[in-house]
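Multiple structures are listed underneath, in structure tokens.
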Structure I
Amino acid sequence: MNKKISAAVASAALVLGATSANAGIIIPAGEWTVDINGNVNAYATYASADDTASVGVAGGLAMVEDASGEDKDQGIGTGLLPAWLGVTATTRQNDLDVSWTISMQPNVSENNTMGDSGDIVAWRQAFLTFGDKSWGSIKMGKDIGIFAANAILNDMTLLGVGSAGGHSGGNFTNGHIGTGYIYPAWKGQITYTTPNFNGFTAKIGITNPNQGGDASVQSLYQDRYGVEAQLEYGFDAGKVWSSFASYDLTNNDSDVEPQAIDVGAAINFGNIGLVAYYYSTQGVGATFFNDGAFGSARSGVSSGGTERDGNGGYVQATYVIPSGTKLGVSYGRNTLDTETSDTAGSVLDYNEMWTVGAYHPLTKHLNLVAEYNSIESKDHGGAVAESDSLSLGAILFF
């Protein structure tokens, strides 16, 4: 892969909390070394709906006409990776590598009348780590979840937009979230990561059980901590991995245990990059862990308290041409099954998306991006909706 593109992807890994050899702005500060890093990105997106609002696809991500028949939308905003300002400080004390990280994610546009309400700012990271290469490391605090983190990190739309880019004012778009993988989310956690054993690493953590979309299970009736883990093998040409997540929720008389497992591979052959990813879930949902109240269109649990099965994944191929531009195509799909208490037309069947993108490193840190996305949504009642979007913009890492 082109070194400039590799640096950009590695920088994306850095701001997502992953280990990266690419540093930002380094400042020595006494016993500490401070790394200020992040990105700024902005995209102009034009979206078009192919179907009327009367189609009404339950849980669909494809855009439809509004009630007045408007079928076009456009906006300026951030992409899948929001604008980011992160600070990490590291030191070596008492034979331990010690660090802390805090980051914030401001939006680049708002729909507020004055455009300066300042309410679209996320705080995704606040964690500490300590450890040694001889026995591994421990992370405590808020960071990206373990399950499906590699799926989003290897998605080429991480440098772009993906789905849901037609409106301004949001803090990030979907990429292939909901059309290729489940969102890993940002979770309070205590995670242990092993040393690297000839390419093999493993991590396991207990996580804050913030997986309920239903207000009655978001902060109450959690029977135990969530558990997430990952096994990864890295080699010169890429890596393969598998991860899982397990939760236990109680809502009134319903006791559900959301479970998820995945497997993936990312391999590079010279200028060719290939990614394949697959996941299977029970009681999780089609976009986020328990996306919405029990019984809602994308939830992992029916209104009767029965766990819905789901699966999905994506495939991706990229090629870096002599100019350094990375050209890519990807296809992803998330599906959800119905249960006996479900009404067919009220539950999502699938969301799928094709993406064609071009990512050009104008400088070592600045990438120009052009993406086209085609989304199709279908529910179990047979309703189908399609929409298309085109995004043009840039992302700068530091």
Structure II
Amino acid sequence: MIVFNQTKVLTIAVLAITVVFAGLARAESRTNISIVGSSTVYPFATVVAERFGKSSSYSTPKVESTGSGGGMKLFCGGIGLSYPDITNASRRIKISEFDACQKNGVKEMVEVLIGFDGIVIANSKDAPVMNLTRKDLFLALAAKVPGFDGRLINNPYKTWRDVNPELPNIKIEVLGPPPTSGTRDAFVELAMEGGAKQFPMLKALRKSKDAEQIKSLMKSLGIPQDYFNKKGKKVFKIVAHGIREDGHFIEAGENDNLIVQKLQVNPSALGIFGFSFLDQNNDKVQGSIIEGVKPEFETIASKDYPISRPLYFYVKKGHIGLIPGMEGYLSEFSSEKAWSEDGYLSDKGMIPMSSLLRDHYASAIKNQTVLQRSDLK
């Protein structure tokens, strides 16, 4: 027989009620919008927040730079006032993140494309401008690269001249974002994959759907048998996305301003960050030419620059109307004075969308159009 101690039960109940009311008190005291996510989108979200705070009766939204992956994790943690209302992202939400949101009760979210950005590989203005290809970047930074016989080997290259005889004889030293960053995701997808495709066997591995051909290619590349049961495209990504860890690539955190400072101190180093930071610091650093194209506002807008990406934010539909000022902030961000060609976000370095896309996403905000999992496939 189980005997209940009434005093203990009453004490536990009182404590539980106290905790609940304390939590509600803290939640109800939050009157400002909570925004997390991408370090690239951070300056754009911040200027919108500041303008909204000054032009309205609402508190200025709190914007934190946590990286796209870190922001998604916080955003998808749950529904309620103790969780962020909006997360910024320098890439589209992943299906795995969408599923995590659903699992934790974040059932409805609105996806908003806000504009575009280019990923630059920059160095100090005290050094010569680098003229690189995506193949150069892959050979310089990949953990495994094809050797003379085509088989994958640990990256042996120490200098840029080792990679390409036309490049300077200086040590490969690249400051870049961590795996949680949307900039890192976009860089490996656009630059590293683009370089890996230049090798016929890797390109064939990515495109092949024939199991025997995939197995043969893996053998030729020297890929361990543990991978033979995986799809060729997945193994290609493992190779293309694998960044070397021998000191030639240095993770510099989510603070792009810190990378700019380090490039000034070390003219031999290169840094990876968004175009907006290049635009804001063009008196200190310069962007490398990639496959003959300079990273400029016009070349990114025209998609001539080969390493460009979309920028997003995601909104919890259930928080619209719950958090004071949500509608106003979203209206400010999607106004023509903010995100058009002549808007103040363009002055900050964001590449605007076409008027057709702006109308589409402004409508998505107005109608609170919910993102579906099928939209991500």
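Could you tell me which structure in I, II was used to calculate distance in nm of label points 7 Å out along Cα→Cβ at positions 151 and 247 as 1.4? Please list the in-between numbers first.
Numbers: I: 1.4; II: 2.7.
Considering all the candidates, the number was obtained from I.
To which of I, II does the computed value 23.2 (mean count of other Cβ atoms within 10 Å over residues 31-38) belong?
II
Between I, II, which one scores greatest on FRET efficiency 1/(1 + (r/R0)^6) of positions 39 and 263 (r between Cβ atoms, R0 = 35 Å, to 0.05)?
Largest calculated value belongs to II.
Suppose you compute mean count of other Cβ atoms within 10 Å over residues 63-70 for every structure in I, II: which one lands on 23.5?
Value 23.5 for mean count of other Cβ atoms within 10 Å over residues 63-70 corresponds to II out of I, II.
Please state which of the structures I, II yields 25.5 when mean projected area of the Cα convex hull in nm² is computed from it.
Working: I: 19.9; II: 25.5.
Derived from II, not from the others.
Figure out for me which of the structures I, II the number -1500 belongs to, where helix-only ellipticity at 222 nm (-39500 (n - 2.57) for each DSSP H run of 4 or more, over all residues; to 500) was derived from the coordinates.
Details: I: -1500; II: -11500.
Source structure for this number: I.
If mean count of other Cβ atoms within 10 Å over residues 271-278 is calculated from each of I, II, which structure is the one that comes out at 18.5?
I
Where is FRET efficiency 1/(1 + (r/R0)^6) of positions 79 and 279 (r between Cβ atoms, R0 = 30 Å, to 0.05) largest, in which of I, II?
Comparing I, II, the top value of FRET efficiency 1/(1 + (r/R0)^6) of positions 79 and 279 (r between Cβ atoms, R0 = 30 Å, to 0.05) belongs to I.
Out of I, II, which one gives 1.8 for distance in nm of label points 7 Å out along Cα→Cβ at positions 111 and 231 as computed from the coordinates?
This figure was derived from II.
Suppose you compute relative contact order in percent (Cα under 8 Å, 6 or more apart) for every structure in I, II: which one lands on 26?
II
One of I, II was used to compute distance in nm of label points 7 Å out along Cα→Cβ at positions 207 and 367, and the result was 2.4. Which label is that?
Source structure for this number: I.
Every number in this text was worked out from the coordinates using simple rules, so none of it is lab data. Fair warning: this is a prediction, and the values are worked out from it, not measured in the lab. Cβ atoms are built from the backbone, for glycine too; each structure is taken alone.
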